[in-house]
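So, here's a batch of structures to check.
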Structure I
């Protein structure tokens, strides 16, 4: 019995020691054994995500870019949208995200993919015929992605490539990209509507100088003489449909006596006949007026008022206009008065008003 007890005392500590050693080694294996996926799978390189509109909740386009790492046959690229980029973490769907209407846009590098929507946060880029990829930079634009609505927490896209078209085979390369949302800085400006119009006996094209009073004494009427006068006006506008200038007033009269206006068709100046008319061009019979000038090439005198040596007048007529935005243009208005010998004596006068309207 003494010898047996001695043996037990000497042997038992060794049994305990080896048990502890085996236990220690067992735990060491558990703690330090690397993940099979991490050891066997390569990482997609140069990964990036570009959101065309980063505002929460809007529908926009995404451009996902990366470089394939492994030269092998690839038939699909899996894209899983989660709050965390780590593959082993649970995938929580970013609030508000919706991929239900996603379609494929421009592809570069490795191409030939179509989009298969698996769920509101999961799509697969699939090509019917898998092909060998090179280590080439590639990008894929996705249309109609509805952004998450949470602008506080970022979200991620977990990427993985697979040899088959349905992303069922084991992973070849993997990686993640992370994006964030924000309410962008809104900058707004405007071009105010502008209409520049000046009128006088003489005006500069840019309206910086206006000379003369709005009164002209044409002299004494005589049957063998044509009385003349002229005024100028300049106009420009940024109105989309340009401008129109109307002439408003009556022919010259003294009480109930009226000098008839040329109102049927544009007519030449005829002495000895009652006539009142205007035009907006240079004339030689008589010598009066000037052609329109200025920077604008489309603003022009109206049809009845753009014929040299022919005059016309009708209350309310458009005498000049432009069909769209117009730089400054100057018009010179010529006035003629003729009388027959039997016109009653008196002071004949009229007031002519020009109204310029922008067509905004």
Structure II
């Protein structure tokens, strides 16, 4: 497999370069100097976190309550932990019980995406998957209250909510990536930690995502979590592939349909390696991989590069994620008819502790 222009040269893309530094994926040259600067900034960030937490605990900053319960799903690190698929899982479970869930999400990069004719990735994906209200916007409290004036909700699901102190919640769920739970141990922007592990004392439930891929680390992660928060429920989950959707034909395909086929992959997610690993396990022949930064807004040149690669290498199938699929719409006409675009459909399955997990959710409804 060859990495393509979606992973640009570090010197041509400062954002990508900084990400490589903060995740210790690059060394030499100016890296030690940049690492030092990022470490200093991380200490400032850490100090501001302490001040902010103190303001909420002392009542200087107000925590708002809604008239219906809120379930928060968040994490301690940046990157592809699996928060959004977990929100989808909970929403589906709540619907099956006959209750009315509404999702609150910040809608990261929503304005820029809409300006370019694309959809905000997570919000659009959740709407397509669940057919329930998904309220996207920075002021999630205002959005929730406005919705309650005209609509009905039995529970709000707060996507990426662990650090959103402004909104009180009935349950705090924290997703932990079993393959990379704490990054390099540094705070942003030197590392990927958004808070210290001590902050996990606020959580009610921990969901160890990608537990199959990180099985060797599960015992250590459980020990870390229990040391910080012995009362919290710990469950294990996996990202399970369930099929593909053809973006041009609007049809579904089973997993066997692409086995052994030559494909090119395109994604802009926090954990591209997990996406690739899944496709490899499904026995696809990956001949070219475009991996952009998380929440990347696609442009015509990106699609032109993908088409050029497919034509040069005789690739007739482009594979992407469900999150990226919602942003492909404006560009489908640029893809020749003989090139199909398939989105890998993933669901979260709780493989250890599902009954206890759902019981906690149902208890507040």
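FYI, it's all coordinate maths here, none of it is from the lab. Given the structure is predicted, the values throughout are model-derived calculations rather than measurements. Cβ atoms are built from the backbone, for glycine too; each structure is taken alone.
Observations on the structure shown:
- Source structure (of I, II) for helix-only ellipticity at 222 nm (-39500 (n - 2.57) for each DSSP H run of 4 or more, over all residues; to 500), computed value -10500: II
- For 65, 20, 14 (semi-axes √(5λ) of the Cα gyration tensor in Å, for residues 42-225 alone, calculated) the corresponding structure among I, II: I
- Source structure (of I, II) for FRET efficiency 1/(1 + (r/R0)^6) of positions 66 and 178 (r between Cβ atoms, R0 = 25 Å, to 0.05), computed value 0.20: II
- When FRET efficiency 1/(1 + (r/R0)^6) of positions 210 and 250 (r between Cβ atoms, R0 = 30 Å, to 0.05) is calculated for each of structures I, II, structure I comes out greatest.
- Structure from which 42 was derived, percent of Cα pairs over 27 Å apart, for residues 138-281 alone, options I, II: II
- Structure (I, II) behind the derived value 152 of volume of the Cα convex hull per residue in Å³: II
- Per relative contact order in percent (Cα under 8 Å, 6 or more apart), the highest-valued of structures I, II: II
- Origin of the derived value 14.8 (mean count of other Cβ atoms within 10 Å over residues 50-57; candidates I, II): I
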